[in-house]
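Each value in this text was obtained by applying a stated rule to the coordinates, not by laboratory testing. Since the structure is predicted, the reported quantities are computational estimates derived from the model, not experimental observations. Cβ atoms are built from the backbone, for glycine too; each structure is taken alone.
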Structure I
Amino acid sequence: MSKLTIKILSQDYVGSTVKVNGEAIRFKKSKDPNDKPITRVGEIELGSKKAVLEVSNWFELERKGWFFYAFFFWLIGVFGILSPRYEKVCHKINFKTNLELMEGKDDSLVEIKFISPFKLGYAMELNSNFTTSLSNESNRYTRSYIAERRRKVVSILGFFGTIVAMIFVANLFIV
């Protein structure tokens, strides 16, 4: 059995899911004093010398029942005043690569660095100390037009809902 260690070197991974051979990895803050404070580390045991690494993300507004989630958090956020805003441009990460481990090495390290979608067009850089071959099936950002459209709907309905709520509360105090 070999151990695969994955380090994420940037903050932009928030909301992303990292899977190795279909199994999601849980990340923790790095305890190494030489690492930057934003570094996250995850480990997984591999049964073979080949692995498939996948990174993807999702948006709340793409889920089934998205309107009920948005309405619920709009109410809890005091009619949208305290609610966090949704992203204006929804970039989805689509990354998949095949890793082939070197023979005789039990511990392997992969470093992932997310790249801003406005810089180079590809999603992330991958550095490793162990692979004999690395083939990227996909490494790019795509836009989620569904999430962007739904964000606009939520913003418009939230604006009008806040005005209606303020009028309702004002009428309670006037009478």
Structure II
Amino acid sequence: MNEIAPIRGSAAIAAADHLNAIYWSTPRTGRICWILIPVFGLPTLALEFYDGDSDLTALIALLVAFAFLPIIFLLGHWRLSEAQKRISYEVDRENIVLRDAEGTSVVVPWTLARRAIETKSGFMVRLRPTGGRWLPKRAFSPEAVADLRRLIKDKLGPAAKLGAT
């Protein structure tokens, strides 16, 4: 791939973007556990309660944790000012740069990228040793999304899981 112009985009980050970033930056095992715990844990606790051998403390604690977890995640989004939610993106062959309207920048060199996942709404670039950067597709033009897909594939090769999931 020859030298390309930087791929630019911008968007006001919505709560859904924030939740997508949290979800896709969580390791697969963690996402599976968040599905399995309520699927198997809540019925098990309910059966224990109906047997009369247990009190409601564990069941109530689990229900409260699952009910408030999304709210806790969204508090981080709600606390941002409107200027902090306006993000511009610039991606080139060397770096991924995110800037908010306040002037804060995050520069991530591609050397820290270990893999990428494309979803219907964006790209999650997973970083070494941990963490990730969410690039919402709506921040880019359709042509820029195609260019971004090619660049990610070029930079990460088989570690780039492209194609909406």
Can you tell which of I, II yields 4.4 when distance in nm of label points 7 Å out along Cα→Cβ at positions 47 and 127 is derived from it? II
In terms of Cα Rg over 2.2 N^0.38 Å, which of structures I, II is highest? I
Computing helix-only ellipticity at 222 nm (-39500 (n - 2.57) for each DSSP H run of 4 or more, over all residues; to 500) for each of I, II, the value -13500 comes from structure II
